[in-house]
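Several structures are given next for inspection.
What follows draws every value from the coordinates through simple rules; no lab data is involved. It should be emphasised that the depicted structure is a prediction, and the values quoted were computed from it without experimental measurement. Cβ atoms are built from the backbone, for glycine too; each structure is taken alone.
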Structure I
C-alpha cells in the first residue's frame, strides 16, 4: 500500500516537473523572450545614449539661448553649423585641439613603446618601476590639474619657486609655465604626457607579450640586427595593439577638458582654448545651447573621422605586409 502511494507521489512529482520544464521551454521559444532579457540594457542605452544624442540633433537645429527666454523657438536647419564654420574662433580652437592631440599622442606612443621594449628585458626592481610609472594614470584628470596648478603657481608653487631660484643663480629670465601663450600649451602637453604615457605602455606591453618567440628565434639564426628585427617583426606584429592604443588615446586627447579647464581655462587669451573649452563657454558662459549642441556634433564627427582614418591606414598596411 505504501509502495503504491509512493509510486503515485513520485509519478505526480515527475509529471509536475515535466510540465514546468515544458512551460519554461515554451516561454524561451517565444519571439519576445530575448527582448525581455535585453530590456534593462536597452532601456539604459535609450535613456543614457540614444535620447540625449537625438535631443542634441534637435537642439542644434533650433535657436535656443537660455539668457534670452523671450525669443520664440523655431527651426533653423543647418544655420548654426554655418555660423560655426564662419567663426574664426572655431578654426583657432580646432587648430589648438589638433596641435595638442597630435603632439600628445605622438610623444606618448613612442615613449610608451620605448618603455614597453625596455621593460621586456630583465631589469632589477622592474615591479617597483612599473608601479611608479602607472601611478599618474590612476589619478583623476581633475586632481592632476589641481596638483600641477599648485606646483606651477607663480612664485609660491613648488616647481615655480625652485625654477625661479635657479634662474636667479644663472642670471636668466625665469620660465613662465602657464602665463605665456607659447609656454602654456607646451606645459599642458607635458602634463598630459606625464599622466597618459603609462596607458600606451600598458597596451603595447600586452601586445609585445602576445608576439610568439619563433620569429625572433628565426631572425637570430639569420643574424638580423636589432633595428631590422624591430622594423620587420616587432612593429608589424604589434599593429593590432598600436591600433587600439592610437584610437583610444586620440579620442581621449581630442576631448580633453578637465586639466585644461583647471590649469588655464583656455588662456592666456585664447592660446589654449580647445574645442571642448570653447564648447563649454558657448553653452555655460554665453548660454547659446543650440550652437553648443551643433559644436558637440561637429566634434563627434571629427573624432569619428579620425578613428576611421586610423583603422583604414593601419588595416591596409597590415594587409600589404601579409601580401
Structure II
C-alpha cells in the first residue's frame, strides 16, 4: 500500500475508534514502530486532533467536538465510487431523485485530474439498459415505483408494517415483519413474515398501494418470529450439482427463492438446494421451465418425481 493511500485509510481507522495504540496500528497496517510514529505525526500535522496517553498501556484518542480534516479519496476509490454510481442507473433504486446533485457533490470533492478521468470513463463505459448512441438515454425511468421509497423510509423506522396490496381486482392488507427486500431485474420484491397467518410471504413492490406501521399491541417479538420461521422451513427436496455451463445460465437468470453454494475456489462447480411445492401447479411449471433453461450441465442428487415427470413430458413434446 502506498504511503498516501495508507495515510488516508489510517485516518478513517483512527476516526472510527475512541482509542488506539501504536501496536494496533503496526499490526493493522503491517508497518514498523518508527513508520507508525511518523504516520501518526503526519496525521496530526494535517489537523486531526489526537491526544497521547503516557504509560505502558498508553495510546491515543481523538478529541471530541473537534473539526476533523476533509475526507480525501484516492484515484482508485474515486473511480470505484463513480463506476458503482453509474452502474446503478436504470435500476429503479430509491433516493435517486437527486442523482445529478449527488454527482456534482462527488465532483466537488476531487481534483481536476480525477475529474478528467471520470469524464473519460463516462464516455467509455456502457451498462445494461443504456443506449450506445446516447448513454444518457435510459430504457427505463431511473426512479422506482413511487411506493418503494415510502417503504424504505418506513422500514428504517420500524420493520413491523401493514401493507396494502392490489391483487388483481381486490385489495388486501397484510400485517408483516419485513425480513428482506430483493432487487431482481429492476423489480423490488418484499419478503416478510405474515403476523396473522404466521408464515412467510412475498409481494411485488409495484402492487403496493399503502404502507403503515403495524399496531404494537399485536406484535410478536423478533425472537419469536425467527423461531417460527425456522420451524416452518421445509425440507429441501431438490438437490443439484451444477457445472460451469449451468452456473453461467444461473447467473443469467435464477428464481428468487433459489441460491447456490460454490464447491471449489474457482466457482466452476456448485450445489443448488431448494424446496418445490409440487402440488402447486404454477410453481411446478415455473421451476420445470427454469430447470430446462439451466441445460444439461447438471447432476441430479434429489428431485421430486413430479418434476421428473414434467421434464420428461416437455422433452417428449419437443421431440414431436
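Annotations for the structure displayed:
- Highest-scoring label, criterion being relative contact order in percent (Cα under 8 Å, 6 or more apart), among I, II: I
- Of the structures I, II, the one that -23000 was derived from, the read-out being helix-only ellipticity at 222 nm (-39500 (n - 2.57) for each DSSP H run of 4 or more, over all residues; to 500): I
- Structure from which 16.5, 43 was derived, Rg and Dmax of the Cα atoms in Å, for residues 115-170 alone, options I, II: I
- Here distance in nm of label points 7 Å out along Cα→Cβ at positions 243 and 275 is compared for structures I, II. The highest value is that of II.
- Value 1.0, calculated as distance in nm of label points 7 Å out along Cα→Cβ at positions 147 and 211, assigned to which of I, II: II
- Rg and Dmax of the Cα atoms in Å from the coordinates reads 28.9, 112; which among I, II: I
- Parent structure of the calculated result 9.0, given that mean projected area of the Cα convex hull in nm², for residues 83-194 alone is the read-out and I, II the choices: II
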